[in-house]
Every structure is written in structure tokens, then in C-alpha cells.
Structure I
Amino acid sequence: MNGRSKRKAWREEVEREILAAALSVFSERGFHRAKMVEIAERAGVAVGTLYQYFPSKKALYETLLFETASMIHERVIKVLSEEGPPQEVLKRFLEIKLETLRENEILLKLHLRELWEARFRGVHTEKIRALFEDYLERLAGILKKLPSPLSKNPRFYAALVDGVIATAVVEALEGKMPFPRSEDLWEILTRALIPKEK
């Protein structure tokens, strides 16, 4: 590894440390009460170094959201791109989507709290919206291969499926119910949306 590669690897490691520290501080204090000084201390870097990576607290928070959204998108799209019967792809999609959301429960709780308190509007950048649009189109592509009525309006049913997942996850994050299981959602969706073969 040459000098340039070492510097790049070091910078990436510092950025990972900063993002991990930011998630910890944001989750404890919320966005508005979190201080960049505390994030720097927890990451083990100088405040000046922190600002070299992220010019503002909002930029840091948006990066944290975008990194997580990108990772979730990558895992979900990989499943939706798999070959095989559409029912099996859809079932696997539910498993991976819920598994990935559960793994990122801390950030989801934080973001949900900030949204409900209406303190952080406009945080959904165009990049995040583009990821969501791509995901819905891929999901609609799978639903289009399934029997009617899904194939007649796949985009509508893709939004419906995502809405069911989102509502169940939000209810769980608020402590109103256990985290949803993919097999339960699969049973509900197949009974409601996929007609049985005669």
C-alpha cells in the first residue's frame, strides 16, 4: 500500500469513527441538543478535524442518514435483482428489509423522534429520495410478475407493501408492539394480495 492509499484508508477510518460517535451522541441527546465538541471528543479527534470532514452538524446528520439509507438500499436491491420465482424473491425481500431495519434501530428511532418533533425538516436530500424511487421501481418490477391484481398496478402495490412495512416498524420503534416478523407480514400480504391458484 503506497502513501496515498494509506492516507485514504486512514481518512475513511476517521470518518467511520466520527459517524459512529455522532450516532451515539445524537441518539442520546437528539439532533438539537447534540454538540459537535462532544462528538469530536467521543470520536477521539480535534474539533477542527471534525469540521474538516463535516462543515456543520446538519451535514454530519445528513451523511449519517444517507450512509444508512445507501446500505439499506444496496441490500434490498440485491435481493430484488435475484433470479427466481417472484413469490420467493418477494418473501426474501421482506426478510432482508426487516432484518436490515432492525439492525439500524438506533438511527431509525432517532430520526423518527426528530421527525415527530418537526425539528429537522428537509433532511431528506434528493439522493435519499432517488434511492427510495429506485427501490419502489424495483419492487414494482417484482410485483408486476405476480398474478392480478398486482400486475395491473404494480407501482400502487409497491407503495402499499412499503407502507405496511413502514407502519409496522414505526409502531415497533414507538414501543407499541414487538418488531414485526417477516413471516407474519408475508402471510398478511399473500392472503390479501396474491390470489390462490385454482
Structure II
Amino acid sequence: HFASVCIQPCWLKIAVRHLQGSDVAVGTVVGFPLGANMPAVKLYEAEQALAAGATELDMVVALPALKSGDWRTVRHEIEQIAALCRSATPAAVLKVIIECCYLTQDEKIQATRVVAECGADFVKTSTGFGEGGATIEDVRLLRSAAPPPLKVKAAGGVRTLSLALELLRAGADRIGTSSGVTLLQQLEEGT
């Protein structure tokens, strides 16, 4: 069973129509893949996605702002999208992708805390487009820095059942993968 499917925004209406009546949520991305969009563009993307029926948003943090220490901008963007989610669709889930492969340990910890303080539901390890994907070490670090009720989503490069299980044991609440069917086949085969 999959909690959700995350697709490109252009496919939202089709996915919503096909998954109507199921318990699989439909999600899409905002500011993908680098988070370098202007805040107003990210807000517009989020508004359009929610209006098209998305119930989950995977927003890429403002990486240029984060790397330059501009936490005010990082915080403002996340707060805006979180508020939009709560007002448009109270059950909407906001995941903030911090792209761990580009961050120092301290930046990962600080980013996780800011994500929590701004009202997001998940901190997510990776877009899958960066230099590295989810690692056991990053999931452990994010889990230790994530105050409840913030959850951790491990994503990027998760292509085997063994890695998915290790990430869950390390503290991930959810796995993001483009290999979901393969993982389920491995589970059924016991490999």
C-alpha cells in the first residue's frame, strides 16, 4: 500500500481523477528541484496544486537562502506555504525538502528545527536530483533534530527493500521512491 503518489504538477488533474475514492493521497512538488524560485512563484505553484486537488505538497526549501544563512527567507517561505495548506485544505500535508547532500550537519539540524517551527508535517532528505539521496546517517540526524509531531521522509536513491527497511529503522516515517513497485515485489519475494 502506498500512502501517496507524488507527480509533476501537469499530471495532477488526471491523477486526482484516477485515484478518486481510494485512500492514496495525490501530491506534487513546489519549487522543484532546486528551491530557487521566487517566493511568490512557490506560493502560486502551491495555490494551483491545491486547487487542482493535491493533498500533499513536497516543497523544496530555498536552498540559496539557506546556504547563505538567510533563515528569515527560509522561514517566511515555509510559513506562507504551511498557512496556505491549512487554509485551503486543512488535511493537506506539507513536506519540506532540505536536500541534505548540500548541507553541513549544523545546517541540517537548523533546517529541521525551522521546518518544525513553521508548521510543516515532514522534513524530507532529498529531491533525488542532487548529488546524493537518503542516507542512514542523515535520517538518524533529522530524526534526532525533529521535535514531535514533525515526521521524517527519506527519499532519493531508495531502490532496494533492504535500504528502505534500514531507513525506517533509522527513524524515517515514510519512504519516497520511484521504485515502489520493485520494493513491493522484493517484499513479496522475501528478498
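Throughout, read-outs are computed from the coordinates displayed, never taken from laboratory work. Everything quoted here is computed from the prediction, not taken from an experiment. Cβ atoms are built from the backbone, for glycine too; each structure is taken alone.
Before moving on, here are some points about what is shown:
- Top of I, II by FRET efficiency 1/(1 + (r/R0)^6) of positions 4 and 140 (r between Cβ atoms, R0 = 25 Å, to 0.05), largest first: II
- Structure responsible for -13500, with helix-only ellipticity at 222 nm (-39500 (n - 2.57) for each DSSP H run of 4 or more, over all residues; to 500) calculated and labels I, II on offer: II
- Entry that produces 0.70 once FRET efficiency 1/(1 + (r/R0)^6) of positions 100 and 148 (r between Cβ atoms, R0 = 35 Å, to 0.05) is calculated, selected from I, II: I
- Answer label among I, II for the case where distance in nm of label points 7 Å out along Cα→Cβ at positions 12 and 180, calculated from the coordinates, equals 3.5: I
- Given 14 for relative contact order in percent (Cα under 8 Å, 6 or more apart), calculated: source structure among I, II: II
- Source structure of the calculated read-out (distance in nm of label points 7 Å out along Cα→Cβ at positions 68 and 108, 1.0) within I, II: I.
- Identity of the structure behind 0.95 (criterion: Rg/Rh (Cα atoms, Kirkwood Rh), calculated), options I, II: II
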